[in-house]
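**Student:** Listed below are the structures to be examined.
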Structure 1
Amino acid sequence: MANQPTRRSIAALPFALSISMNANDNSLPSPPVAKTVAKTITQHGETRQDPYFWLREKENPAVTAHLEAENRYFEAIMKPVEELRKTLYSEMVGRIQETDLSVPERRDDYYYYTRIEKGQDYQLYCRKYETLEGKEELLLDGNELAKGYKYFRLGNFAISPSHTLLAYSTDTDGDEVYVTYFKDLKTSKVLPDQIRNVYYGIAWGNDDKTLFYTTLDAAKRPYRVHRHVLGTPIANDEIVFEEPDERFYVELSKTKDKKYVLINSDSKMTSEVLYLDAENPGGKFAVVAPRRQGVLYGVRHHDGRFLILHNDGAQNFQLSAAPVGDSAPAKWQTVVPHRKDVLLESVESYKDWMTLTERENGLRQIRVRQWNGAEDHTVRMPEPVYAVQLSGNPNYDAKSVRFNYQSLVTPSSVFDYDLASRQRTLKKQQQIPSGYDASLYTSERTFATASDGARIPVAIVYKKGFQKNGKAPFLLYAYGSYGINSEATFSPSRLSLLDRGFGFAIASIRGGSEMGRHWYENGKLLTKTNTFTDFVSAAEHLIANKFTSPQRLAIMGGSAGGLLMGAVVNLRPDLFHTVLALVPFVDVLNSMSDATLPLTVGEYEEWGNPQEKLFYEYIKTYSPYDNLKRGPYPNILATGGLNDPRVPYWEPAKWVAKLRTLKTDKNLLAMKINMGAGHFGKSGRYAALEETAEQYAFLLLTMGIAR
């Protein structure tokens, strides 16, 4: 199934109340006021006014001027905590290994790895031949590629089957539209072939000269697959697949045994996979199984059979197998049956083994099975709250697999796990150069009760000495959309909050898949408001159990999690003190009504199509921009990126502009628009830390914590 784009011991320090600031502080300039230009929108016989529709005019100098005025206002707000912001940044830099090396990954006769040096923003991509003691070969230097650009992101990185060619892609605007280049690794020269308008996911044919790639339509939807033969004109590249249905996104992959190139075409509810013998890259793709509305499936290959992970009659998915070339659903034979209480997330196939990623009671597990039936076990995890992910396992004949393990208190750790002996070997653990003692921190897991009785997992971390007396500052995070899970991962930057007396929690609300596929399906379309009421229930649970109070509770969410922030402050503005709404999807009704925008049509199966009156009326009940009303609101910081293709900058801009006219309180309302980046903020590791320090400084400012 394709990966579609979507809208990541001391007691508490005394509160330093010497910082006291609000929007009416005489030392501040007046907040920017956006002009109103009424646009009348009529849907289903109903008329509404959008006074800030004009902020969508990206090339309008007045829009630029308004965004820059908002940025200046934010800087003015932050001036009293400038030293604190610098301190936070220094702490965060002190917790990263500035000169670092990834765990090398063996592919055939080469070891591939990345490394980075102190002062560098981007990674160096390297390899060694046969032995780690050999001479290093530098394949790409991200720092050199980024020179002269305000933004840089490496997308695809694909080594050819013979290991003599590299296909890679770069984005220098933040709009996620990539240019693909080819490098001859024998001569270190970049070839003249350049392919523009490329998206994530490319795949080599086994002839070492044919590359398959995807391109974007006008709405930035990956919809075509092209075949390029090195040395031939790009204009002559054949379109081997085109997806006309705007709900579907196309992605490329290759089976682990390198036998087949796969085209995955997925909507939010339906899948279709095509395959091609990689030894015959000039051939035609065939369909594994024709699409059927509501059936999602993904494909792996093992020993002449396709392994098909699907939800046909299996809400939590099951694994079936069918012969290559005869894989219609009638031929599917069950390998791993459906289980009501276990979500089967993914499968990886090796020559003698397969690994299954499963989720039970909100926690991910790795299950190992031997094809001959001799072994079937689950890898043990040492903590009750954790995050685990299989990674870096490219070899089909592997006898061990690599996974990343971490928790709210355990730094990211890479293990190699011997499939037969069940022995795990720690290859690397994230280092905290400035010092970190995990024993000084405590994590726990609790369950909040939703309004309809559902149990909502909440993972919590704090520093020992934290007192559950309702007085501690606290940050609650959630996402809750697209079936994406919010994992209990480690964050070195978060220590800056924990060490200042904060508690931190992640709420696994409906809209994610933590508790199974039903958890997702009961938090989308006409049940979307469960996502918001679940979050409110999680906040009330923390307050009832004296972790914090409404006067000390901050909340954070980004993208669709930013929609969550906008929705819950409309529902319960009294419950929260500060809101960090990062690239928030808050103009839901208008954006989902505009089919020309990136992602809109493809997300009808997530939010509903407002052209249908049923969904129009439902979305209208929770769309944050449309439900703002006169009254008090918490302190709010909204962020955005000028080149963001997922959540356009105008969503936070319109939301903040309208909110300024309606809020009756003296709390801070600020917005920071990154004028040279997209959905993921600034590129480069140091710039990313600067943004985090900035957001934490705003949080501490509003909490009255000055150090």
Structure 2
Amino acid sequence: MVYLRTGVLLQTVMSMTLTGAGLEPPKAKIVPKTIELHGDHRNDEYFWLRERDNPEVRAYLEAENRYTEARMKDTETLQKKLYEEIVGRIQEDDVSAPVHRGDYLYYTVTKKGLQYQINCRRKGPSGAEEVLLDSNELAKGHSYFVLGGFSPSPNQKILAYATDTKGDEKLTVRFKDLATGKLLEDSIEGAYYGLEWSEDNRTIFYTILDHAHRPYKVLRHRLGTKQSEDVEVYHEKDERFTVSLGKTRSKAYIVVSLNSAATSEALVIDARKPDSAPQTVIPRKQDVEYGLTHRGGSFYVWINDTGRNFRLVEIPVSSRDPKDWKELIAHRPAVTIEDAEAYAGHLVVTEREKGLRKLRIRRFRDSAEHFVEMPEPVYTLAGNTDEPYDTKSMRFVYASLTTPASSYDYDMETRTRILVKRQPVLGGYDPANYVAERLEAAAADGVRIPVSIVYRKGLKKDGSAPALLYGYGSYGAPSEPGFASDRLSLLDRGFVYAIAHVRGGGDLGKTWHDDGKLQKKRNTFTDFIAAAELLIKSGYTNPKMLGIAGGSAGGLLMGAVVNMRPDLFGAVIAKVPFVDVISTMMDKSLPLTIGEYEEWGNPADEAAYRYMRSYSPYDNVERQSFPNMLVTAGLNDPRVSYWEPAKWVARLRTVKKDANLLLLKTNMGAGHFGASGRYERYKETAFDYAFLFKALGIAAE
């Protein structure tokens, strides 16, 4: 790979001027640069925006922020109204569904006017409330705050917690004596997500990041010692793999999970013997993934060694020989096993069929099985990982496009359920006023693409309604049809909201992911276009009234489809979009790059390079008209560097033929996930919706 710089430095034009009623957008300076690879000469005139410490970079980003603020000034009243609506639907003083840990019930409290949750517990249902951690106090003096870990010791006496005050996902871990309320002297800097205690109540395991922001080491910390004395437990040297920590529900093992985009391996540490060496459960094999849970003398492992969608096997703890494995559920082409959790008396298996999750309950004493019944045809659910091991009641959270998140305790013996908590929606919300549907779009190759839709009753399907179509489609992550109360501000104004379950996600299993990655990535984009065309053809909306939205890898989707079919959309919201695919995947020093060769491809391979080059949004901007666009970035984002959306917008400003809105909004004090406080997040949502109304020409009243 040869980097060549040619030409001369042009003058920077980053000022914003008012000319009558109009505004002049910022323009980034152009520094001609050619990057040569495989005989291809790519022009990257905005490569210099990667220079984070260059004052001109910050000046440009701030100029773009001022321009965005000025262009959106006429929506300030609307933003305020939308914000008040969103806040008005939530129960600001609220308490979460409590979960059992030992003798205590743990829960979170939110209070009106406060940005963050307060972590509490009580001993039994009638015990006195103990405030363990008030994130509002911890956040004082910081513009950004995330509680990145909350882990009580097994005996409930010491709390380990992790905080992030920059958005760079480098955490500081502290320890609190819950009897006295005082902090211990112990402190861990530079940790990553995931804290796991051993059963001795003195030892905790954590991970750290390498230079490329990859969690690559597991360390062991003993209370009362300095971080410099912490012991390295495991070092993952293959840069494709990341390291994460977990603990079996049985509390018998600390689990060290090693994952690349296509391969996995698990090591276990005896939780009662924290100084013992980690033991491999099944040695890694390329393109084979697995996960595990534990009960008694067995591991229960879901593994895709005989088929892409996994089978379930029982493996003796005392033997790793495949001849001793017992198959409990065979591989099925149409059903994916996503997870399994072993309780003392039951095994709960999470499966996905036709895009929907199902819970299979298997009783150990007689192998009797049943599925938990769900009340709606389109829904999403998730298991809860905090219940005790020795229980017959499991917690799951159910939601749909019309049903708010609802926590149920399900008796695995009697097959009865108790609603523990439903997300309150104030203001008289009635789910009967809304309609949820599941349609199928015909992709370019004939594959049927599910599309989930919700709208308010009374919609006239004559093509006149505004719509917002969401998509993601990467890493095998499904786009779940869940509930969002803020979405009512759209639905109650006549919007149709839709989710395109495109390939590249895991909505229909591992093969769905396989068909939207590497040399099949373009399927993700053409699937989304097919979903948009279906909405238009079926009378839900028309191109001028169709907005689309996606973030991160979903932002890549936004960038690709507006290059391919700019005529199909009226507005685009691209949140922290991964749009400079080639430059990022060519730079091994960046977070995620090497680990994602198995998702996008390695540009060192010419075929992979040319395929990525064919769709990379930044590299395929052409002189044409584009829809109205809102693009966001986070200056401290370790996942999608701020310069990707900044470069993309700079090039669009130079090339596009239209006078439509093009706005770049960079959060100068946050990372990938935007604002951390709940009220600040509501303001961001109100801003996004106001942009949508403005871009589509809708009178929001």
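Each reported figure results from applying straightforward, stated rules to the coordinates on display, with no laboratory input. Every value quoted in this text rests on a predicted model; they were computed, and no experiment measured them. Cβ atoms are built from the backbone, for glycine too; each structure is taken alone.
**Student:** Between 1, 2, which one scores greatest on distance in nm of label points 7 Å out along Cα→Cβ at positions 28 and 596?
**Tutor:** Structure 1 gives the largest value of distance in nm of label points 7 Å out along Cα→Cβ at positions 28 and 596 among 1, 2.
**Student:** State the single structure among 1, 2 that was used to calculate distance in nm of label points 7 Å out along Cα→Cβ at positions 196 and 628, giving 3.8.
**Tutor:** Corresponding structure: 1.
**Student:** Match the computed value 7.1 of mean projected area of the Cα convex hull in nm², for residues 76-163 alone to one of the structures 1, 2, and report its label.
**Tutor:** Computing mean projected area of the Cα convex hull in nm², for residues 76-163 alone on every structure in 1, 2 gives 7.1 only for 2.
**Student:** Also, quick follow-up: Figure out for me which of the structures 1, 2 the number 2.8 belongs to, where distance in nm of label points 7 Å out along Cα→Cβ at positions 396 and 428 was derived from the coordinates.
**Tutor:** 1
**Student:** A further question on this structure: Have a look at 1, 2 and say which one yields 0.95 for FRET efficiency 1/(1 + (r/R0)^6) of positions 404 and 540 (r between Cβ atoms, R0 = 41 Å, to 0.05), as calculated.
**Tutor:** 2
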